[in-house]
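Any read-out appearing in this document is the output of simple, stated calculations on the displayed coordinates, not a laboratory observation. Nothing here was measured: the structure is a model prediction, and the numbers come from that model. Cβ atoms are built from the backbone, for glycine too; each structure is taken alone.
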Structure 1
């Protein structure tokens, strides 16, 4: 049974979003709990799905890569059908269904502008895609994911 997150849980999640490598001891010190109480909270947050995993945040801009958001409009807003058709493209790092003028928002990180254009063309070639708007990411100021 999951319970509602309290301020301490939210603080743990915020601290881990900033630095997922910090130790339980460091977390405990930052939130003012014992190491064992902090470990119990972490285990519960993992069990309840609030923490889905621990990962790295790549700095793709540092290696000359081009990052962009692609806003995709489809004929019938069937992102569940489109997502599997695009899953094989490793440069698409995020595929979200969204509400509003467009149906999907993709985050794409490509090795070059030429590769980004190739990916855009492959997406545009899908039968249900009617429009793509591409916005290049100039600078990422912060990322809490």
Structure 2
């Protein structure tokens, strides 16, 4: 079953911009996200850089946290992949957690989302509603 949460503001899907999709489980906790597209001139877009930094730093923070939580060594990438699936490519980042969510994981993901909405809000203040689109979807988490 796929449910779309009401958005904080009216948004329309537009090609050529940054699309962020956040996946929440039945309890409302974020268990995954994807970021795709690009906004502005390549190499000089502060909007794109901000979104990328938030999304990639969150992925790194989740990896560090999950390694400590599950007592994995620094070099145990295979062990880490039992708890988190991700894909990183130019203009495309996908992250899915395949472990039970704890409060620290929840805090990392919600903090990322606050930053992403701040970037979206700044685009609105600059009279540029196109560029960043955020979708929140409720979906079953595969654990």
Seminar exercise, completed: Re relative contact order in percent (Cα under 8 Å, 6 or more apart): value 25 computed from one entry in 1, 2; matching entry is structure 1
For this session: Assuming 116 is volume of the Cα convex hull per residue in Å³, for residues 28-83 alone as calculated from a single structure, say which of 1, 2 it is.
Result: 2
Exercise. A value of 1.9 was computed for distance in nm of label points 7 Å out along Cα→Cβ at positions 100 and 116; which of 1, 2 is the source structure?
Worked result: 1
Problem set entry | Comparison of 1, 2 - label where Kirkwood radius over Cα pairs in Å is highest | 1
Exercise. Of structures 1, 2, which gives 5.6 when distance in nm of label points 7 Å out along Cα→Cβ at positions 36 and 68 is computed from the coordinates?
Worked result: 1
